[in-house]
Structure I
Amino acid sequence: MLCGMQAVILGLLLTGPLSLYDIRKHFSAGIALFYSASFGSIQRALDSLVAEGAVEVSDADDSRRHRKLYTVTDAGRLRWRNWMLEPIPDGTSAETVVLAKVFLLGRLEAATDRAAVLETIRESLAATVGSLRALGSELASAAQELAPEHRTVYDYQRATLDYGIRAHDLMITWVDELRASRR
């Protein structure tokens, strides 16, 4: 299973070979809005992808600078496509994964795959928001029994749950708009 950073790197490499510095520039130029990464974390992800056969490394033509170029393999392309099509795993930051997948969505060749990714994202978000709403109902029932001195603590903790529900609702609306505009 790919981690988010590995998937983003594979997606970037789909356009052609890149050096570590090129990849870092891509992160700084837009990906950092939803996924921050240091040189070290990018290098570790690249090393892992090379060890797994998803990426190949070679010396650049200007080898006096000892620059390495990374190229995605066929196996890496397949792993990336599978990651794009899989549901958002429970326990992950949905916003980060959703933004990464949408950012890279144009790199999927088939329109049917792009539509499937958006549908899978929407289903994952809807399931999560359903779970959050159910939790909210349970907490509201339990809150009726709270002593007054605990009510303030509950109210602020409940506000964070409400934020999560609203954030997921917003993402669902956004994904629905994307789906509608791509038909």
Structure II
Amino acid sequence: MSWKTLESKTIYDNPWITVLEDRVLNPGGGQNNYGHVRFKKTAIGIVPIDSQGNTWIVGQHRYTLSEYSWEIPMGASETGERFIETAHRELKEETGLSATSITKLMRVHTSNSITNEVGYVFVARGLTLGETNFDEMEVLKIRKLPLHEVVKMVMQGEITDAISVAAILRVNADPNFCVGNTT
């Protein structure tokens, strides 16, 4: 038996999310309430890698955590915007980098027990440095580091954002994205 929604009630709604409380019939046959968050935009993350094996991460204080967070550059796709366009836009906004090549790396669900959020991660190559264009809510620090140092930050718990952790470990493990491979 699978989940069955008996009733759904919107608790909160804004341009980014809807918080719902559903009355459900669960797979065991019982009835209960299930609160969850529906995201209205798609998360897009970018792992920029230069020919020397360096990458860029961005740091900011996250209100929801009340702590500082190091992450890959990322943002949300706008309605009608192709994900690769979002990747180019967010990379430029947050790091000042432009890329001649952006390749899809992976798809990830950030916390599938409570949200439907989906993230897509891209690898950016052929990088040129320019000016950043932070949005109003961003006060970012930018760090350029060798990829192996960023992997170390993940392993030591210094990077905890789910999309960033998955992306950094995946790009590090995938021979298609190894340093020097520009295909």
### Message
Among I, II, considering only distance in nm of label points 7 Å out along Cα→Cβ at positions 32 and 104, which has the greatest calculated value?
### Response
II
### Message
Ranked on FRET efficiency 1/(1 + (r/R0)^6) of positions 112 and 144 (r between Cβ atoms, R0 = 35 Å, to 0.05), which label among I, II comes first with the largest value?
### Response
II
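Output the label of whichever structure in I, II has the greatest value of distance in nm of label points 7 Å out along Cα→Cβ at positions 40 and 136. Provide the component values of the computation, followed by the final result.
Values: I: 4.0; II: 1.6.
Sorting by distance in nm of label points 7 Å out along Cα→Cβ at positions 40 and 136 in descending order puts I first.
Matching task: 22.6 is the computed value of mean count of other Cβ atoms within 10 Å over residues 8-15. Pick the structure from I, II. Before the final figure, lay out the partial values.
Values: I: 22.6; II: 10.0.
This value belongs to structure I.
Quick one: semi-axes √(5λ) of the Cα gyration tensor in Å came out at 33, 18, 16 when computed from one of I, II, so which one is it? Let's see the in-between values first.
Details: I: 39, 20, 13; II: 33, 18, 16.
The read-out was computed on structure II.
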### Query
With helix-only ellipticity at 222 nm (-39500 (n - 2.57) for each DSSP H run of 4 or more, over all residues; to 500) derived from the coordinates and found to be -5500, which of I, II does the value describe?
II
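Just so you know, all these numbers are worked out from the coordinates, no wet-lab data involved. Source: prediction; values computed, not measured. Cβ atoms are built from the backbone, for glycine too; each structure is taken alone.
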